[in-house]
Every structure is written in C-alpha cells, then in structure tokens.
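Multiple structures are listed underneath, in structure tokens.
Bear in mind that the values in this text are calculations on the coordinates, not laboratory data. Everything numeric here is computed off the predicted structure, so don't read it as measured data. Cβ atoms are built from the backbone, for glycine too; each structure is taken alone.
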Structure 1
Amino acid sequence: MSDLVKSGDGERTHIESKLMRESLLDQKVVDATKTDDEISILPDVNVIALGGQSIIDRGKKVLFPVLDALVEARKNHKLIVGVGGGARTRHTFHVCLDLGIPTGGMAMVAGGVDEQNSKMIGCLLAKHKGVVLNKDHFLDLPLWLEYGMIPIMTGMPPYHYWEPPTGSKRLPSHGEDTGLFMVSEVLGVRSIIYLKDEDGLYSEDPKKNPNAEFIKTTSARELLDRNLPDMLIEPSVLKTMIDARHTRRLQIINGLKPELLTAALEGEQVGTIIYSDDADMP
C-alpha cells in the first residue's frame, strides 16, 4: 500500500506512490506495475459459452439436451452461461455492410442479437433458476451463484462504438468468443468451456476435408503461427489469451454431445484444450 507522507507545513498529507507525477506512457513506469498478487474474483466459477449458430440456431432438438446438461452440471458446479448471436448476427452484418455502417456501429447493432438470445435462454431456464445477467449487475454475481442461480449473459464484448478498426475486412474482430473470454479473465474463473458443433479444432474444416488433423492440445502462440484457414474460435481470443493473467487454459467441446460437459467440468481431456503458452502445457 502507498505510504502517507506529511508535507513540510505539517498540515497537508500526501499519498506516496510510485506512479505519482509519472506518465503512464512511460514504458519503465508501466513495467513497474507488474505483480503476481492479482486476485481471482470468482475462482470457483465456470464460464460456459453456447455457440449461437452451432447450438442455439439448431433449435429444440439440439438446444434442449444442452440446457438439461447445464441444469444437471449446476448441481455440482457454479456456472455462468454466455450466448452468441448465431445466423442473425451474420444477417445483421450483411445489412450493415449494405448500408455502409462503420465497424463500431456494426458491433453495437450485433450486440442486440445476443441480448435477444440471452433473454430466450433465460426464459427456457427460468424454472431452473436461470436469470439474465446484465453487465451492470456483475457485483450481484456472488449472491446469485450462492443461491444456485444460473446467470445468462450476452457474449458480445462491450466495445460497442469503440470497436477497433479492422482495415479492409470491416467486420468486428471481437465477437462473442472474445467477450466471454474477457469475462473469464476479469473474474478469474475456474474454467471456460466453449460448446461448438465439432469435436474440437482441426487443421481444416472437417466438413470439407474428412482427413483434417484433429488438434487435441496446443498453445495460443502455436495456433496463431499456424494461421489456419478456418477455426472454431476467434483469433482475437488467442491474441488476448497470450497476455492473460488468470485464464491460461480454455476448452472446446462438441455441444452436440452434451454428456461431454460434465467430463470437461471435471477437468478431463475431451475436445481441444488450448493453453496460453507452451510453458503452461502439461
């Protein structure tokens, strides 16, 4: 903690700080903020990311078994459920591109689709203590979780109009995968598990190439270096993960096989596990 220092006149008290009168653009000053004492806010909680297009858009046949698995898992694990926007997000982007909406505007509009899905999942899980979580209510999370509730939130990160420009690609680079990773990192949760419609990551799209290599474990750096043509997870997650302090591991499992959720929550090797760096891998 900073020390209180009396000034020469004996009347004023100043707070001694290593950042006092320093520029936060000074690299030496920034480096001096490094610490290993950063706390995990909710270290016993698990973030479950429901893919919009891969799970929710498939309707009752696919979604209901996943929700049943979540309800069952909540008996032994504290969960936060995040949802994606799915095909409607892509339709929204198409309309925005046609209208010439800037990237930040597209990010703002697309977030509304996630909000709709979070309310829909909230209705379906209401009888099991499912409750829609707005980002303004983060401080209520410990109370909700202690009472056995299942918080459900949008995955779109809160960049909104401030979404960084993406050059000629135009589409926002930070989507639901990144938003939920940021939630896991800020809260310092126990795990983050992405439910997709494949068994995990492959070197190529297995729907197009049945002989594609399955990637069981890897590091974020290695994946970025491989620059795969198609991935189940946003590259911005991997870039963010490299600098993460708390979430140094994520898991991707097949949501079409909801029984895998329990195994993943128990720490078993199912699907694909991505580590922040080679040094984090077992």
Structure 2
Amino acid sequence: MRKLAGCTLVLALLLLGIDCGLAQAQTLVWQDEFDGPSIDSGKWTFDVGNGCDVGICGWGNGELQAYTAQSQNVRIENGVLVIEARRERQQATAFSSARLKTDGRMAFRYGTLEARIRYPQVGNGLWPAFWTLGASGVWPGRGEIDILEAGSAAAIAAGTVERTVSGATHWDYQGWQADYSRSYTHPTALSGGFHVYRLTWDPQFIRAYVDGILYFEFAISDIEGASLHEFHQPHFVLLNLAVGGSYTGVTTSRRVTAPLPAKMEIDYIRLYQNPGDTLVLGAP
C-alpha cells in the first residue's frame, strides 16, 4: 500500500495457475467473521488522520483522505465489515475513510491469510487495499506485502481499472527501497462483487490469489543475497479504502470521479497455519 520512489528488484516470475486449496491443509488459528454488533477492539485498531501527526502527510502516498474511526466510515453492517469513503471535509482534507489494522493485536509469520472482499467501483481515485506490514522496524526496512490493490494509474490508462488487481512487496535492499509488483486483469469486473483474496506465505515464496487464480509470486528464500530478512519476521494485517494518491495517479480532489460514498465490504478474514509457523497475539 505504501509507495515511495526507489529501486526495483525483479527476483521472481509471475505464474498464472490454479490454487489447490492450501488453506484446507492447515489449521485455522485466527479469524474475524464480523458477526458481532461492533468491531472487535481485541482484534483491530485504527489509523486516524491524514498522516501528518506521524510525519507522513498523505500517508506517504499523496492520499487525499483523512482516516477516522467514526461509524460513518467504519462499522459492522449485516454481518460484514464496512469501510466507507465519503466526499466530506475531514481534517483539512476533502475526503474521509477508514484504515483498520491488527497492530498490537495479532501478527504472524508464514501461513495462509484469506479474506472475502467486495470493493466498490474504483473509477478514477479509489484505492482499496488488503495488505501487511512488518511488526517491527522502520519502513521500508520492516517489509510490506500487498495482497490486494485496485485502482492503479496503469489500469486507468488501459481502460481495465475495474478488472485489474495487483500484488506487491516492498523492503530495504542495502539501504535502498526495493519493490516488486505484478498485476492481473480478470476477464470480467472484479469491483462490485465478492471475491476471495488469499495470501500464502512460507519460507520459500509469497503468493497472492483471487478466487484461486495465482496473480503474484515472489521468491524469498535468498535471505542474505537479496536482503529479504523482512519477509521472515511477523507481520500484522491492514484493510483500508484510500482516495487518490500515487498508486492511482489521482493527486487532486477535483480529479476524483469515482462514485462516492463508496463501500469496501469484508465478509470474513481467516488465518491458517502449519506447526512451526509464528502467531503473536497481543503486543509483540
């Protein structure tokens, strides 16, 4: 989700294929079905504001919204988690939305993380994301795994923005930001419908799937040679719906043409692991 200028290292090849149900072979160790009356504070916390309070205005990406923990932006509704972006003044920004994270509640190393998500028509300016950050360190040295992102500038330019999703990794390579990303364009629109987005992470590979279709693969076994220590440490989970920013290429409020208000809905999120994988509950 977070992007800054830097070097790009291509260390893996994208392979398209069909997932064979990895989650079924593992044990369910953590989940949220969003069936309660309110968001579980034992599992989730919030980022709030426009990032300026933590020294990264626009959350490091030129995003145009302020995040809140208010019910108009984030709530449980009919058994799903709703993150709603709205066109309204909020902390000197033109838009409001929400970003949830398991930081200080749950972190994990290796396993299968999946969520059933419906994101809205992204048009020009909406940026839904399902991703992880390393539980310690300073970005990019903490590492980042983007499982699902949509609304990219490249997809807007190609006319495929409602059908295209991408996955990415970001890390520190010998003092430089390193990035690797791949996108996938589905035959039909992914926005507007529920789909299962899955991360599989083991000591050899990070992979991302939509409805069992592999669209991102990144090799992480060369820890020393490629400086990939960040991907062998616990990460926590984030869910958010941004407005504008560098990923979308939409950097001013007047260029946001996506329909608003807009809802990103999460039906469930589940983590499966094998014996020997790491699960941290509570502060690391």
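Brief remarks follow.
- Sorting 1, 2 by FRET efficiency 1/(1 + (r/R0)^6) of positions 119 and 247 (r between Cβ atoms, R0 = 30 Å, to 0.05) from high to low puts 2 first, with the largest value.
- Which of 1, 2 yields 2.7 [distance in nm of label points 7 Å out along Cα→Cβ at positions 55 and 271, calculated]: 2
- Structure (1, 2) behind the derived value 39 of percent of Cα pairs over 29 Å apart: 1
- When relative contact order in percent (Cα under 8 Å, 6 or more apart) is calculated for each of structures 1, 2, structure 2 comes out greatest.
- Top of 1, 2 by distance in nm of label points 7 Å out along Cα→Cβ at positions 143 and 223, largest first: 1
- Looking at mean count of other Cβ atoms within 10 Å over residues 47-54 for structures 1, 2, the greatest value goes to 1.
- At a computed -500 (helix-only ellipticity at 222 nm (-39500 (n - 2.57) for each DSSP H run of 4 or more, over all residues; to 500)), which of 1, 2: 2
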